[in-house]
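For reference, the structures are reproduced in the following blocks.
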Structure I
Amino acid sequence: MQVLTDFVLRHPASIAEAAELLAGPGARALAGGTDLIANMRHGLERPKMLVDLSAIAEMGALRWAGAGVTIGANVTIACLARDTRIIGELPAVAQAARSIAGPGHRSAATVGGNLCLDTRCVYYNQSEAWRRSNGYCLKRMGDVCHVAPQGKHCHAAYSGDLAPALLSLDAEVEIAMPRSTRRAPLAELYRDDGARHLNLERGEFVTAVHLPAPLPGTRMAYRKSRARGAIDFPLAGVAVALAASAGRIEFLRVALTGTNTRPLLVDGTREFSGQMIGGALLEKLGKLVQNQVSPMRTTVTASNYRRQVASALAQRLVKELGLAT
């Protein structure tokens, strides 16, 4: 860890004021700071200005409208994990929240911060001295991806836990811009580039997540594999939302984290509608997941292990949820 470089700290009271400040060069949004401050201590981030969003009251609300919910970007992970209605009606979201880091982190970390979590790689999340001795990397100050030296694509993996749970439930995000706002499907927040994985321009930041009411009969869950039993990022995380009747799939959505440079909603699950949950369906699902994940050598765990884990978790959750009574 190193001493933080000098920066200006601002505390805007409104979304409009925050967007104006963030439009300036070298400005970064600060929420819980559990990821950003650690990166600053490693010399990975050197912002000239931190724009603290905690004073913007409207971003800290969790509001239900009918059976749908709007979750402000400043809502803490701890609040999300213990909210009784979230636990009862959107259990995958609560499970994902409870799986994030440790209790101290969850009390400070926010929904918006977890969705915008920086991508991670063993060649990137190191001390300044370590990275300098290795010639830095494509993601920060270098021109070579040590994971795939022959290419010019950064393979650092996205490892946020909330995104797959929210993707599986058709979430949308609200994004503030200078002088306006826009709303988009959550999947459009991300791009397939580990070095610049967010589709946010200067002055833009996430203010809220909108979740519609789940379709009748929806069952859902989130589960992840990690190197340690707690306070660790997913090697692979899987969220499943489905409806089934008499062991037959009515609809199925599967989303992943930890394996690609962005959270991934698995394509092709519509083909399982009307099929019985059994060995044949689960085998096809496992192959579908394996064909779409692309884990690289960005962790201390073998890439193929993470691919197999993602496949196995998806199969297990579909079997458990689909055959639950």
Structure II
Amino acid sequence: MKQRIIAVSLLSLFFALLILNVLIGSQKISIGGAVSAVLGHDDGGIGYDLLWKIRLPRLCAAVILGGALALSGFLLQTFFNNPIAGPFVLGISSGAKLTVALCMVFMLGRNATTSSVMLITAAFAGAMLSMGFVLLVARKATRSSGLIISGVMIGYICSAVTDFVITFANDESIVNLHGWSQGSFSGMSWDNVRLMAAVVFTVSGCAFLLSKPIGAYQLGEGYARSVGVNIKMFRVLLVLLSSVLCACVTAFAGPVSFVGVAVPHLIKALAKTAKPVVVIPLCFLGGAVFCLGCDLIARTVFAPSEMSISSVSSLFGAPVVIYMMARKPSLQGG
């Protein structure tokens, strides 16, 4: 019953934020104007172009990528059995950011265009490299704090190398990279939305189909083996699925902070359960709601200027992580 109430509340908040994101911005759209534009009665007008070419693609990107980030965080937290694990905290987003930056500078320096598929591939390679390093450290580290510190250090190293690359890039590359590296859902096209939807929904569906093995794994590797879970294959699948989700977000929106850590924790705390069949859809919905709210704040508070999405998500996500650290001394002391 409680989980149903949470689902209904999230859905209500989701639709409220959808409406607000459509109507509010540097140029407001009336409800009547939005309805006319959606129905195509205002075809070719300013409101129509604003809605269909700018706000709706951006809104869809926030929903899809926000859900992807939250789900990626849940999979990583399951893999490491650590509530602080997440693509940003473990440096996986920073690794993806570095390889995308290298790809963009290389292609722009040769006056070549970068396709969405190319950026996702580059981001996936960076995410996998960072994840490989984290897994190596996880085998050696005896404390959870060692894993978290290593992830943060990976993030710093990748960010430093990215800044170094940007310093020696040409002017056009710097302009493109600076906006992207701050994290933003702006500039999305319907082609971008279609590709990210295909990737994210496919991977999310695969993750949902793994609900039973994930539930068994949460009870311990020994129990999971006893019910027939192939642990080695299962762990590989978790790494691949979480990395693809993280890579997709980084390729299209740049690095977005703390969503993958904060949202899964909040969902599990509100739902009073960690059952994957419940948490996976609620996580995706919660991530969509979180990013819709953050994007609304990012583009309206100082309109027409925009804040980066990471600045807003950090403002709301970081306190959740601090609260988690304060509540769980074992994460600090091992």
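Each of I, II could give helix-only ellipticity at 222 nm (-39500 (n - 2.57) for each DSSP H run of 4 or more, over all residues; to 500), but the derived value -25500 comes from II. When FRET efficiency 1/(1 + (r/R0)^6) of positions 228 and 244 (r between Cβ atoms, R0 = 30 Å, to 0.05) is computed across structures I, II, the figure 0.35 traces back to I. Can you say which of I, II returns 30.1 when mean count of other Cβ atoms within 10 Å over residues 92-99 is computed? The value was obtained from structure II. Structures I, II were shown, and relative contact order in percent (Cα under 8 Å, 6 or more apart) at 16 was computed from I.
Each value in this text was obtained by applying a stated rule to the coordinates, not by laboratory testing. Computed from a prediction, not measured in an experiment: that's the story for all the values here. Cβ atoms are built from the backbone, for glycine too; each structure is taken alone.
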